[in-house]
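Please find the structures below.
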Structure 1
Amino acid sequence: MVRAASSLTLAQAQQMIQGAIAYAEQHGYLMSIAVVDAAGTLVAAARMDGARFLTPETARAKAYAAAAYGRSGRELGEAYRDYPPFWASLPSLGRPLLPSQGGVPIVVDDVILGAIGVGGGTSQQDEDTARAGLAAAGFPA
């Protein structure tokens, strides 16, 4: 069973963001990246020059959803397709939840430390960039 813990540091979040930005720049993507702790609280975020104005919010909402459920955005998107009424009711909670590719939980030894979310590219580009950020900070991608 996966447990929640809040031991994600700002330094780790910044490493993830820098790694994600480096990956995005290598591929010519314009992205926003958000890192949240296990409770969904924003630790750090960045919007690359030229990234669209809504991408910081989508990145954070993807990270929030991945942290809340301990599952990747890809998995959450599949769950959405299986039961849309549940997911459609979540905005009433007033939380930024986006079950979409590009959100990846940070899990170490079955403990959720938080999540990274990326927005601005295609779904696959967002996910690949998020995983590059995880790897840059030494987390399993």
Structure 2
Amino acid sequence: MNTQSVNYAAFSLRISLFILMSVWALMKIVAPASYAGNGDQPGIFQTFYGADFGNSFVLILGIGQVILLLAFATGMFKTVTSGAVLAMNSVSLAVSMPYILNPFVKPNLLFLASVPVLGASLAHFLLRRYDTVFSLGR
């Protein structure tokens, strides 16, 4: 096995997961109502998680996720940050399971993309000690 190839593979997983996860985290900051809901329009948290959070909570959660993802992107605290990314993707997949199991109903096919994302998150978590390219952590 070529260790350098594994190092670059882990790096590419880290950066691609960071890009994907950052969009979701930033959405909580720039449009918290999409997660919290807006009047009689339920948000993502209410629709998928059955939770009713206000805009302030969603904004704070988004800021926390951005901080965590920046640490993840720079390769810091690898076990904690890659574990948190894996946990976030696991929860997202779990609450989307009814849509994943019924992919032929529009727009459910898009939810199926969470399966390879979870696989990438798990692969990165397992390869985290090899993730040394452009990494500030050990």
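Could you tell me which structure in 1, 2 was used to calculate helix-only ellipticity at 222 nm (-39500 (n - 2.57) for each DSSP H run of 4 or more, over all residues; to 500) as -14000? This value belongs to structure 1. Suppose volume of the Cα convex hull per residue in Å³, for residues 73-112 alone works out to 82; of 1, 2, which structure was it derived from? Here the read-out was taken from 1.
Can you spot which of 1, 2 the value 54, 35, 18 was calculated from, given it is Cα extents along the principal axes in Å? Clearly, the read-out refers to 2.
Largest in mean count of other Cβ atoms within 10 Å over residues 33-40 among the labelled structures 1, 2 is structure 1.
Looking at FRET efficiency 1/(1 + (r/R0)^6) of positions 25 and 105 (r between Cβ atoms, R0 = 25 Å, to 0.05) over structures 1, 2, structure 1 comes out largest.
Read-outs throughout are calculated quantities, based only on the coordinates presented, and are distinct from any laboratory measurement. Since the structure is predicted, the reported quantities are computational estimates derived from the model, not experimental observations. Cβ atoms are built from the backbone, for glycine too; each structure is taken alone.
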